Structure 1
Amino acid sequence: MIEALGTALCDSPQPGLTELRSALQEVLDGSSVTGRFTGAQALKKTCNVYRLSFDINGRPRTLVAKCLNLPRAQRNRLVATRWLRAVGLGHRGPALLATAAERGGEVIWHVYEDFGDRTLDTVAPDWSRVEAAIDLIAELHVRFAEHPLLPEARMFGKDMGMTYYLTNIRDAIRALESLRPPVVDGDADQFALRDRLLSRLAKLLDEAADRAAVMAEAGGPETLLHGDLWPKNILSVPTRNGLQTRLIDWDATGVGPVTYDLSTFLYRFARHHRLRILERYQQAAEPLGWRVSSIADLSLLLETAEISRIANCLIWPCIEAVHAGADWAFDSLAGMETWFDPVEPALTPQRFAPAGQGRVTTEGAT
């Protein structure tokens, strides 16, 4: 029996706790062990992911519980139980132990093995860990390139090619244009912020045809994308064979060109590290046959993906301002405006070497 399990997450605002506790009882084999729930730690600011601690037969054990809406829950389940296994990478993703659906159908809880907190350090990188992460990312892309399961992954996930760019730019413009009196209250500075963002997005929309042409020529094959390759989602896990890389939090997974994942990963590192990362990726992804010799084209593809994500983020504060009267919306948009500043250029004017060769540096390469 697991003592105090009924108090797990009792202060959480999330629904479905009764169903979650029942699932935890099964995962921990509560009917045949002696155990106790000992605490919970919120792992995200949104408070929908928790590390739960237990004492089981005198030994500590931790699990991760994640509260998801239905589309994200189905996406994460397919990643863990179908897609990664289909290409022999099931052991490199999240270990899903149980699911628990809230009775009203509002949310689904996932219970995962806890892989710990060994995330990548992008400020002072441990290059052995960074290179292991790059190799795994490349392996995912290579094994899933033009795979027959990509249509299913696109249906349950996202399309992260030019469609993602165009859709998010247009939706962000529509959302910003809704921030008008009398629907939304604001001062002159706040509406000037709205107008600056609209002007920037209009220019980005005008560039769509040129960006699409570069993506069609140099974007490479479609593949399965993690979709959110921030350092917090890349863990080094101790195993009998040493540290191994795991990719977690597949909420944003989808289908598209490799540059979408690469851009998320690269922009988290200082610019002087990026060519080294790209060269390692190029070597590991050699079976893809993907080559972009023009640094200008590669930077444009990386920038296109990053802009797509920023535009998507702009949408939601606008919706909250219009439909829920959120007084924080303009402050949030002001912060997001600064996100555009470090986006370009993604790379210094150098060209990385093809796989198997030394570094080639050409100042002013185009």
Structure 2
Amino acid sequence: MIKGIFPVEQFKQLNTPFYYYDIELLRATLETIKKETGNKPFHVHYAVKANANPRILKEIAFFGFGADCVSGNEILAALECGFTPDKIVFAGVGKSDREIEIGLNNNIFCFNVESIPELEVLNALASAKGKTARVAFRINPNIDAHTHKYITTGLTENKFGINEQDLPRILEVVKGSSNLQLIGIHFHIGSQITDLKSFEDLCVKVKELQEWFNKQGIKLPVINVGGGLGINYQHPNHIPMADFESYFRLFEKNLPLQPNQELHFELGRAVVAPCGSLISRVLFVKEGIQKKFLILDAGMTDLIRPALYQAFHHIENITSDKETALYDVVGPICESSDLFAEQIRLNESARGDLMAIRSAGAYGEVMASRYNCRDLPLSYFSDQL
């Protein structure tokens, strides 16, 4: 097993748990995305919900990408970290009036709208401000992304988006609203998608829907296919970056654009997950009847994905070179679901050893909580240690 390279001696001086970000890997990832989208009418909006750490946001904004926000406070965070309003899109099935007004006040690029009531409220709020809100319809293409049910979002019975049969009615609402401008259609079929065939299916559906809009006499300058590209959680050292080349090439091949049309993406996990690790100390090694438990000082409050939907994260003991043994890796939280992994093989571990829980750069720090009155972990960066 190839271990990740960490500044272990520096780590030993720090209080655990903490998040550690490999800034060099993040920059290499951003360079790769820029290379694969260069000279194409492709625009990438980083999904802020994946990780809203200000340093991470500033790095991404520096590369010129946009921001995909799902709350008013995410819009404000993006603006504070250097994202420009003309590259900010705002999605979410339950936007409050305050959040919509944040978007309107800052003249963001687009509201991805998910229902008729939302359109009506958005039009009223825009009218009160004497503004015109650019909108894209978030449409459910009813495509199974073949991922966990908690992160599948494009099926007809999901809470998100507009069903295809409602399009004629919602189009009439826009036509009758003087403060809305329809600029595009938006999709997001799920998260952690590793079977690219799902994106091919999406392209087929997008072409069908675009043809329908053409027949209504509507030209759409923007097609937004969302995000969802998965990463390799099993082998973060061997495969430290998502397959951006195949991903963008798939859309270029399967979704031909009309003249003056742009294709927008909302990547989150694939951008930041690989560069982040949760670093934790072993508190105790507990001998069970048939298994051993490694009890860490990090728990589900610091990385909830394994408890929330049984997600896998590669785990390494970065201070032991001993022979391996089988362990259940658990946290200190008073919940039986506070479990990082069952019966995984690790170098023989002892109290005080440092563990790296890999690929935690997405949906780690951003979802941390103070349950059990725990402290929120600090963050450290590879270029500052």
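Just so it is clear, none of the values below were taken in a lab; they were calculated from the coordinates. From a predicted model like this one, the values you see are computed outputs, not experimental measurements. Cβ atoms are built from the backbone, for glycine too; each structure is taken alone.
Structure notes:
- Which entry (1, 2) yields the derived value 16 for relative contact order in percent (Cα under 8 Å, 6 or more apart): 1
- When FRET efficiency 1/(1 + (r/R0)^6) of positions 248 and 280 (r between Cβ atoms, R0 = 41 Å, to 0.05) is calculated for each of the structures 1, 2, the largest result comes from 1.
- Which of 1, 2 yields 1.1 [distance in nm of label points 7 Å out along Cα→Cβ at positions 96 and 224, calculated]: 1
- Each of 1, 2 could give helix-only ellipticity at 222 nm (-39500 (n - 2.57) for each DSSP H run of 4 or more, over all residues; to 500), but the derived value -13500 comes from 1.
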